[in-house]
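Multiple structures follow.
What follows is calculated from the coordinates using simple rules that are stated; it is not laboratory data. Keep in mind that what you see is a predicted model, and the values were worked out from it rather than measured. Cβ atoms are built from the backbone, for glycine too; each structure is taken alone.
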Structure I
Amino acid sequence: MRRLTTEQYTEGILRGDRVVLSRAITLVESTLPTDRTLAAELLEAILPHTGRSFRVGITGVPGVGKSTFIEAFGNHVISLGKKLAVLTVDPSSERSGGSILGDKTRMETLVNQPTAYVRPSPSGTSLGGVTRSTRQAMLLCEAAGYEVIFVETVGVGQSETVVHGMTDFFLLLMLAGAGDELQGIKRGIMEMADAVVINKADGDNLIRAKQARAAYENALHLMPLSASGWQPPVQLCSALAGTGIAEVWTVLEKYRQATQPGGYFARKRQEQNRHWLHETIQQTLEETFYQNPAVRSRLAQTEEAVKTGRLSAWRAAEELLKTYRERQTESRL
């Protein structure tokens, strides 16, 4: 396939060309040095056209029905006349590096909507399954005119913290039976939530769902109020039956209306941008370190020495960093 120029990528994205958008996201996911350079140029070019979407992070406990919820919720958002992008991360195999990339098959009706764009990406080695390029993909989707962006986590480990740090609203999906689940869920995740939605609140499960709502409401009231002053509500819905979905969107709209006038919404975005700067620096330094030829030539031997106890991890790190600094100094001379 013919390689596009920065200008061709930019023009295609700004006119909403989904094929060009997909190629651009593939570009920012690439680890090739030439692709990284082009991706950086592209992101600079589209930056003035970003920041106008409503970014929504979605996470949930295993078995909560995230894909079904996202499809139902996404279809509702589209019915309101909005363009929606869904960035969802599929867990990669640790052994083969392969990824199922199954969300497009699980969200058939959403994928077929002309105003929806679903992009599954392999998690690779990224923390908690959130790809390092998710932020860049979000900016590309904003430049392409998508007004609402869902970012789904795989619901493991620290990925919730990562997604919370790149979205405007953080939605936590839960199931009925709050007694057990309230014990199992981390307090930190509950504190991050801007709303808790209990899914599968239908049929014989409706009574348990109402009981769970009361338990979650009590738990949330015991937690300190966020800087926004927003009290996270607990909603009931059934993605399968399509009930309660419109009410969830109403909550999101109320949040935006409550946090924008006082400037909290904008300040949160600014703080996220600052955080992205420092995280990018850390990631770039780490990549540069491990790609350094001198470091790569010594790494396996040093790792073996640490594993067998012949060298402390602290000393090994110091020696490798010294090797890195010396090689960097030599390259500048």
Structure II
Amino acid sequence: MGDRVSIIMPVRNTAKYLNATLDSILAQSYENWELICIDNLSEDESFQILKDYAKKDDRIKVYQNTNSDLISALQLAYSKSSGAYITRMDSDDLMTPNRLQLMVEVLAKETIPTVVSGLVNYFSDEGELGGGFLRYEKWLNNLSEHEANFSEVYKECVIPSPCWMVTRNVFEQSGAFNSEIYPEDYDLCFRFYEQGLRVKTVKETMVHWRDYSTRNSRTDPNYADQLFFDLKLKYFFKLDHNSAQRLIVWGAGRKGKLLVKKIQQFRPEINLVWVTDNEKKVGKDIYDLKLMLPETISDKDQVIVAVSNEEEQEQIREVLLKKKSPTYFFC
């Protein structure tokens, strides 16, 4: 039968999608699982739906949180879990039928600490997906295909929250859900990176990821841009910053300005260099820094790129590969 998988699933006001999510879990080819559901004080029929499903299948365990905080729900769910394998599911997404089976098969063969993921498919029942979601899906799946997720860990969350699995031991070593930091999925991703986990990917779609206008990641202030920058800088200075090298920021648009300002707040002692290829901005003083041309960069520098335009990003990547400068994309 195989070892048990604990599926952690917080739920809040997703009654519209919850039946389909639960049905996709019940349809799993791998049957030794437990689903730990935490209702976060839903104001719709979510809690009742969960209780109805729990009556039909004793693998589904339902609890109600005392507040609507997502992290506390994750912590509560994990405290109730017993599986050898840990995974998370969002209450508005869909598992493909072999997701658990294929992920367990990968982990069961691994002898070193590993996080297994898979390909994702974004969809919406409110019309066409925006270009940003399609680009994110393509970028994320390309990284996963090559098992190179952590190579661009500072760009976006490279381990999708409803599409990972680890052993309980590895999860504990990574801090489990003990962190209080938002965005919680990205923080966990960084902790997997910090532990040096190897990424293995099931080269099939493992989850259908639903987008809609009221999704938590769109509306909750815990997922605002500035918090992503705070998180990225926290882990960059902890894990990858080399104080023996100059630190350079490339980009003087909105993201570049936000990044420079935050670096000055985080590490005011750093002699930061700011570059741009926008000739109209070269030589200007912003935040007490004079903007310079990229020609100043050498292989003795660390470079953080904060440029939104994807074509520009690729051009910058080519330039920095020639310069052999350690590069981190924060965009």
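Which of I, II yields 3.0 for distance in nm of label points 7 Å out along Cα→Cβ at positions 54 and 278, as computed? Could the numbers behind the result be given before it?
Details: I: 3.0; II: 5.3.
Going through each structure in turn, the value belongs to I.
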Structures I, II compared on mean count of other Cβ atoms within 10 Å over residues 14-21: the greatest is II
Read-out helix-only ellipticity at 222 nm (-39500 (n - 2.57) for each DSSP H run of 4 or more, over all residues; to 500), computed value -10500, structure in I, II: II
A value of 3.4 was computed for distance in nm of label points 7 Å out along Cα→Cβ at positions 46 and 246; which of I, II is the source structure? I
